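What follows is a set of structures to go through.
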Structure I
Amino acid sequence: MIRGLYISASGMLLEQAKLDVTSNNIASAGAAGFKKDVTVVNSFPEMLIYRSRQPMFLGASVERQLGAMGTGAVISRSIPDMTRGMPRNTGNPLDVAIAGEGFLVVNTAVGERYTRNGNLNLDSEGRLVTADGDPVLGESGEILLEDAKRIEIGKDGTVYGDGEAVDRLRVVRFANPSELTRYATTLFAASDGSGPVEELEEPSILPGSLEASNVNPVSEMVNMISVMRAYEASQKLLQAQDQTLEKAVLEIARL
């Protein structure tokens, strides 16, 4: 009975964690280049169940093993789904979307981070930066466009200021991008599992466009409803076992 309480409680904790992931996916659905998270669920070790007594049939013993019993589950981790979102035209010459694989390189306070959010701007120093103010790196470092009146970005990632090439956006790839570690909403950090950074020699850029998030709000809402129902089921099971245990204790005490 006590084991059943623990299993039901682990189910509630599992669904609560899944609800947090789903809620974050829905909340970030409007962020350009956002990649939804998916949960990886692991079960606790199973236990073999045996009969407490050895039954006999026609003078021969019957197999005592009844089967396996689960002991609960837990979310081991969540990983980003790197499926590409649909590009949408914005008409902003500083917006870029990566048509194929790869990530833009961003210089943050804690080092290089990687993103597919190409919503770029110019800061007060004339640097090409993200919406959060972090410089976007080119092949020669930070891209400076302080005096340029007309800025364009080519399909190969070359940045032009008043018709002259200033630098080219640095676009990189990873062998296992789904193993990247989420650093912020649309920023990722390299990990041991993602593999080393590989420079893309011929990136494919869509100027004047942004990659939409790969979140399907309708699908995520359906997932949220399913998660809440599973949570309620585990909660009711926990309450039922608690009531049964309470009744057993009270009746045994009377005897």
Structure II
Amino acid sequence: MSSKGQWSELINQHQSRFRFIAVDLLGYGKSPFPDEAAGPGFSLAHEVDAVMATISLQLAPDESFHLVGHSYGGATALRLARQERQRVLSLTVFEPVAFHLLEQNDEARVEIEDVVACIRDAASDQDGTRTFIDYWNRSGAFDTLPEAQQQRFTSQIAKVKLDFHALLNEPATLADMAQLQMPALVLSGAHSPLSTRRVAARLADALPNATAVQTKGGHMAPITHAASVNPLIAGFLVGEEIDATQ
């Protein structure tokens, strides 16, 4: 339920060193809801197609780029990195919600599938949105938001349901991740839910050229603790040695 605006601080701080292409994923920010793909056929491939359509407007067909993603954007980045591996110079992900990388009986996957079921079976869209927001932040977080923000988030819950469908049905495995040879930085928050911390750990072990770092904050640390997260991302992009004991 975020947008490319979450990266504005990172962009403003480092636009003299990098050319940034920030992208709204389908159904968020200014990107349209994927009506033509809604339903059981929706997948991360639809997200990647939309991202690549935006990238193609600014880069040559064979031009390489660094790839950065957070949460659902991180899961999309993993799919994109597999499809465009010859062009991706490096991969940075903060807690990609790639739950498909977890075994069916993993307690972390069971945890997130319970959350998905609660959202699906909620008595109203607002109740489902409350479950979603509270899970990623803290219990009671949704009810502390201004009414206008509650309504905006609630209007996006239909896309969230599609996202979870795409994530849990993505066919990629840890073995597929092991084929990604580009340098990778896998970030996670110290106070994040078990589901995403477990994904980050599994992914960091699978990627052959990865550095794993745990930061302050939780799943929304790229926003709530940008002062800790952004220097790690920027440093990694210029090839600095990253201290894994943050």
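Only the coordinates and a few stated rules stand behind these numbers; no lab work does. These numbers were taken from a predicted model, which means no experiment stands behind them. Cβ atoms are built from the backbone, for glycine too; each structure is taken alone.
Observations, loosely collected:
- Of the structures I, II, the one that 4.5 was derived from, the read-out being distance in nm of label points 7 Å out along Cα→Cβ at positions 5 and 85: I
- Computed -9000 for helix-only ellipticity at 222 nm (-39500 (n - 2.57) for each DSSP H run of 4 or more, over all residues; to 500) - originating structure among I, II: I
- Here the criterion is FRET efficiency 1/(1 + (r/R0)^6) of positions 149 and 165 (r between Cβ atoms, R0 = 30 Å, to 0.05), and among I, II the highest value is seen for I.
- Structure from which 20 was derived, relative contact order in percent (Cα under 8 Å, 6 or more apart), options I, II: II
- Origin of the value 17.1, 49, where Rg and Dmax of the Cα atoms in Å was derived from one of I, II: II
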